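Read through the structures below before going on.
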Structure P
Amino acid sequence: MARAVNTVSVELSVVLGRSNMPINQLLKMGRGAVIELDTTVNDHALILANDRVIARGEVMIVDDHVAVTITDTVGLNEIL
């Protein structure tokens, strides 16, 4: 049974915030451009597995890497 679990692929995503803008504005942006998000620095990031929210977390820097600490998991009732 453990072998079957090891072959399952899961796509993980972390959403820091969202923004709406016309595509032409996005195409005009250059390196270093700033996109304003609908969240603040105190808001949690959303952690998604296969496009479904499974947890919330805080973004942090560990050495030279960006990491996410899970602060809260989302219950099955909240997902469905």
Structure Q
Amino acid sequence: MSENSVTVMFFAMLREQRGASEAQVTLEGPETVGALYARLFPPGAAGALPVAFAVNHAYVEAERLLVAGDEVAFIPPLGGG
């Protein structure tokens, strides 16, 4: 792991898009969890998939600044009925 990286966990359709359940991602300077999501999953014509953010096993707002060593999860909405 790089000294300025985080572990990102991908779930459901995001895991399918990335082809992996997790990745080491280098932070680009001070970066929020929302900015990291936008960088890894740029919005398409239909916009961005709304996801919940978690850092180190706790739900956080998009504005939460990341630090090296954090574990980040992007959690898409769950389907069901």
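Just so it is clear, none of the values below were taken in a lab; they were calculated from the coordinates. Model, not experiment: these values are computed from the prediction. Cβ atoms are built from the backbone, for glycine too; each structure is taken alone.
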Once FRET efficiency 1/(1 + (r/R0)^6) of positions 8 and 64 (r between Cβ atoms, R0 = 30 Å, to 0.05) is calculated for every structure in P, Q, which label goes with the largest value? Q
Out of P, Q, choose the structure whose coordinates give relative contact order in percent (Cα under 8 Å, 6 or more apart) equal to 25 when calculated. P
Computed 0.30 for FRET efficiency 1/(1 + (r/R0)^6) of positions 32 and 56 (r between Cβ atoms, R0 = 25 Å, to 0.05) - originating structure among P, Q: P
Parent structure of the calculated result 1.40, given that Cα Rg over 2.2 N^0.38 Å is the read-out and P, Q the choices: P
When P, Q are compared on distance in nm of label points 7 Å out along Cα→Cβ at positions 24 and 72, the highest value belongs to P
